[in-house]
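Next up, some structures in structure tokens.
Just so it is clear, none of the values below were taken in a lab; they were calculated from the coordinates. What you are looking at is a predicted structure, and each value in this text was computed from that prediction instead of being measured. Cβ atoms are built from the backbone, for glycine too; each structure is taken alone.
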Structure 1
Amino acid sequence: MPMTTKSGKVRKSELPDTLKRSPAKAQRTFAKTHDAAVEEYGEGERAHRTAYASLKHTHEKVGDRWEPKKRKGPSDPRSKKTTAQKRRGVGETYGGVDAEGNTKAELYERARRLGVEGRSKMSKRELARAIARKQ
């Protein structure tokens, strides 16, 4: 079922829960990309992956919702890979945490607010992983 109506409005009942709690721009980005991907590839995992990839380019997962990023761009090492490499699982994704667009200090502060243990000894990648697990 399409995620947008004929008039272009988002069908909130079709969205994943994290997007239902997110700003309208995040909802539109996901829904329109998903609908276009369904036309191109058919309904299924590939359409969802495509929609999330588009969303992660402009938004970052913060807690239980998606928030706009300071700067558009790739959010993790996997997003810089070719499509074939992504399908094989080359590169790491951090569950919507923008590891590329945030500094280590910003990630450290988020980890502190979430109560991540051992954060002072973590690298930037480890902080991103820990934040993704806590959200």
Structure 2
Amino acid sequence: MNPLTRLLRDRRGNAAVEAAFVLPLLLLLLLGVVEVGRLAWARASLDFTVQEAARCAAVRTDLCGTPEATRQYAANRLAALDVPAAAFTVTPGQPCGVRVRASYAYQFLTVPMVAKAFGSAPTVAAEVCRA
């Protein structure tokens, strides 16, 4: 039998070749799911922190009596995401009470090149007003 014919009929290693084609796509899908989950967690955490800061500013004036104290309180509560106090805006004396806003650029953890591919990282924002 011709060595070339024997090589073409040999089926050993098919699984390795198929895995080489499919594995990168599966890993990319897995990392995408992880990043979407982290983004949803960041959004929910920011919403909760803004609500908690507005509640603190409206009710606990000993702890959050000034806008700067409220910003620092919110930043401390959201330390897991490393959001600075400057990302929070506190506006007291609104018709609805104390307005707390927060906005920051989400940082991808597993695939930082995704931000480069889409131009920029998504901005996560939240706002609440509490009397």
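Some notes on this structure:
- Origin of the value 24, where relative contact order in percent (Cα under 8 Å, 6 or more apart) was derived from one of 1, 2: 2
- For helix-only ellipticity at 222 nm (-39500 (n - 2.57) for each DSSP H run of 4 or more, over all residues; to 500) computed as -18000, the structure of 1, 2 it came from: 2
- Origin of the derived value 18.0 (Kirkwood radius over Cα pairs in Å; candidates 1, 2): 2
- Of the structures 1, 2, the one that 3.8 was derived from, the read-out being distance in nm of label points 7 Å out along Cα→Cβ at positions 32 and 64: 2
- Given 1.8 for distance in nm of label points 7 Å out along Cα→Cβ at positions 16 and 40, calculated: source structure among 1, 2: 1
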